[in-house]
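Next up: the structures, one after another.
Laboratory data are not the source of any read-out in this text; all were calculated from the coordinates shown. Remember, it's a predicted structure, so these values are computed and weren't measured experimentally. Cβ atoms are built from the backbone, for glycine too; each structure is taken alone.
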Structure 1
């Protein structure tokens, strides 16, 4: 497995993290010094290009007249293009996918987690893949990171077999000076060796989910120890204040970011602690329940700039935020937004009683079809129940696929079963609980994670 992983990392480096991506990073860093007017002109040019590409590539837009010039692109977008959702893409692939959803041997595809339904498959261009790397690298550059500096990753990469019980629980990508750490092994028996590997590697930054960085920080707190990592870049989950406080106390300075597999929005935290929506990444709107612009809390709606193979236009997510008024002391002209609110989640625990990141659990649903909606519930110590609202073509094989993925990608020893449900109810506040802990502690109370009861 190690040889195959090294080959995979080498290929990823060659295709994504190369000289072309670095040139794009330099271009993006130049945008940091641009004025609002310059960024608006760039927005109009990108929108113009995207709308024309959508008319050529996607049947759902062939009947719409593209804007005659970049100056008309924004008004055309708001006037002629409806807001679409994930359900629209699932129900009408012939309209919103290139070639009606037909995949070619050389197609590049990415998938959403599938936490609120069946995983959504996205077609991507190689150019968009390189741009994605460039935007991440610009964010790292805000913290002083330069190409060739050491970085460690504690995210969802399957680094070593989940069942491995002895170190190493990591893999070094020498081409990119990157240490991949297995988040599946963030358990007390293995924490010491993982911490030692980080100490010896001395990374300038750590990429992590908030929950995986918090698990590491919690262990260090118990051991009255710390790691001197200059910067910790978190993303893909909600970052709670209590998590940030402990991570910064035990690991390093946190800089959070917001993005998704659909790649219709990217926001990054600056040195001053504000979250900036990257206006050279996509065009973002914040709309209310009726699809109208709002100055208050609303849904994130985004339009693709860089993926012209499958441009998403006015794609609405379930994430909510609001524009933050004022100018940031960092001096960049990108607009600010409030912290993003997304899925409502509890904390569940693995076979050895360690907290499991909800983002890790999402990997069990990738590549699984015929599921309309799902929920992973902890119903006892070391026991999970996967609740599934099936689509018409669902079979027992799909459920077994989820179980096998959980055991191979998340926790090899967890007891897991599936349960077919007609529906999965939301909370009284209308929030969708994808991960929920219903197990009972010895004192008769339910497991509670700090902050899990947010309304």
Structure 2
């Protein structure tokens, strides 16, 4: 193809633009073409005037001057237009017919735009436009999909449509423990399991200072009153609390000596009758001595066991006459010469002595029993036992805690025992045994109250 923008071919010496053009005569004049420089080697030349007329372009030449940028081989009329703000296909337009990406207006500058302001473009339309969207509040930079959800009163910080307790991930540094406040006094239950989260569930509060969440009158700072409750949660209640409101107290007779009887003259403000502080009677004639109570008769207590016997020695007086005297109203002593015998004495069974003054000697009963033949087999060479040692082994304690008897009717301090190599079962003292081990090899060389050998099941020792 020949360019025909020239009217004549002036002797092959003058080009269309009036400049000199070289020629090649290896083909006919009709077959020659004009060529332009193609410096980027993309098949498209550039320049206002052809550089020669040849049968075919040489290397670095092209038969056209359609290249709009002959320094870049990727820019030419056959190139594909891309989003790069460059006229890639030399058609005089930028970024036409290309796949543009969306851009979003970011009004709060947090890097995320709102979906209500969107434009398709190859490059950012300008300042304030970003590629990330999803901002649920484009007027607040703290709210966006990249933010951390925090406890802040129901605000959706990370734009996932969930807020505070409803969100799966919340910054724990902003959460707190919330405690039940059942009585609605503004203080949470100190023993309840708290709920950890943002906003409290119904009936919960951010402290655990209430010592009784079932009583609205009980809470830190409440007025302590006479009601048997620790109203102010300080660990003290009623009269023992120095913060008690005295308006609810009453004046009762003082009980300074703690005997439960009140002073006829002195009174003390209290919530209620309390022995040792104040009581509701005036029966004490000497509130400095718990032994002196009411005017009464006094009898001798010769054995000093707190129980007297005999005639009145000091009639009708309040004060204790001194050591060795007790009120006549006390239970009489059945033996005022022995301090171990009195109405408060400890009864010992089976000794023919009435230690507790109830008129009878207590009958004793064994705490247990065992058959001699219940013990370990003689052939294993077991340890030998006295009856007392066997009682301690079977029923606990030590041998000195017990007495033995061969009879259920009383203590005879005897025991059945078996001897090695001797037929039958003999009777010995309760603390008798021979040898340390039983299988000794000669008749009578060992004796034990607890061994399987020559005794029968009828040979029973009783432990008392």
Structure 3
């Protein structure tokens, strides 16, 4: 009995280790490579559109494959898909470091996104598989804290590596970490595949991936009419996907999870709303601090790091709190604090003090901490074991779709108020007005999210 308990404890610690490191890698890579984009553009003589795809291609690929790989993991084994994912991610990182053109780099970034989808579609599901209900919030809090640590460390580490060792070193440092995860993963003997033997819905997976790609790419080219067409076609595709999934015995995404599981449906909606309202905040403030305040990129980064540091410190604490207090309550408090933080940024002017900005970023960080871990806990604890992979992939997709929507809203507002001009002293008033309008919209979206969070009901 003691030996069994010891093995279970070892498995839990091993799973938490590999899932946490994997959760650190992907946001670290994203935030670090953003710092290196100007240098990459200069080396390859790439225009702004191509450079944006160095970042967006990864995000798009990850969103397309998250749910399908989550479902596949439930069928053939979560550890197996996770293992393949970290191998693909590591190899793609190595090849990215030796890219000889921006097009080749974008191709390898797509493969990184596919590997990332395998990791995010299974990492949380494996944690839920080994941790009992009473310990899940704590484990998820640690896992989500790793995401925020990755976001925090990325700009500093990326800037340092790019300046001293070149942008290719950002990809190279990922490789040994990937190898460590692979070695530790081989020590994990257990496998989890509660849907083993069920049919994989290839047709649904293809329709889902293409439709999501059309919608996300469409948002990236708004307000052009072509973007509207793509979004419309994507919505038609998603509608066809939903109708198909309802008729299948073993769909890639069981729509009954949304229809019959109120907690699952509203928790995912709350996640998408939260990211839609908040993801563009760092982007907007980065421009504000450098253009309006005249701060250097390094100083702007020091100010912006206040939010992810708070998130990294408090996410495990509030995740553990959701083991004792109903996650719906804890997450809704977080959504409320986030709404307040967004509301206060509406009053941002060229004379707003740095201390006020940092204080509000701390408030936003606390709001995120209250929301993220408990909300994830609510999603994963509301489904049967055989749906853990799908649930993990679904909430990851909600996050990515929310991020794209947030950036789409910000870029659409800029297009309307500033047009396709460079930000300069001549249009600073329009720029500040754009930020004000963006935060008004984000505040309204997040306010609606409070009700979505409260409406989810209790976990049975």
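A compact table of results
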read-out: Origin of the derived value 3.8 (distance in nm of label points 7 Å out along Cα→Cβ at positions 239 and 383; candidates 1, 2, 3); value: 1
read-out: Label whose coordinates, when Rg and Dmax of the Cα atoms in Å, for residues 247-366 alone is calculated, return 16.5, 48 (choices 1, 2, 3); value: 1
read-out: Structure responsible for 5, with relative contact order in percent (Cα under 8 Å, 6 or more apart) calculated and labels 1, 2, 3 on offer; value: 2
read-out: Structure (1, 2, 3) behind the derived value 4.1 of distance in nm of label points 7 Å out along Cα→Cβ at positions 215 and 311; value: 1
read-out: Read-out Rg and Dmax of the Cα atoms in Å, computed value 21.9, 68, structure in 1, 2, 3; value: 1
read-out: Answer label among 1, 2, 3 for the case where helix-only ellipticity at 222 nm (-39500 (n - 2.57) for each DSSP H run of 4 or more, over all residues; to 500), calculated from the coordinates, equals -500; value: 2
read-out: Mean count of other Cβ atoms within 10 Å over residues 135-142 - structure with the largest value, from 1, 2, 3; value: 3
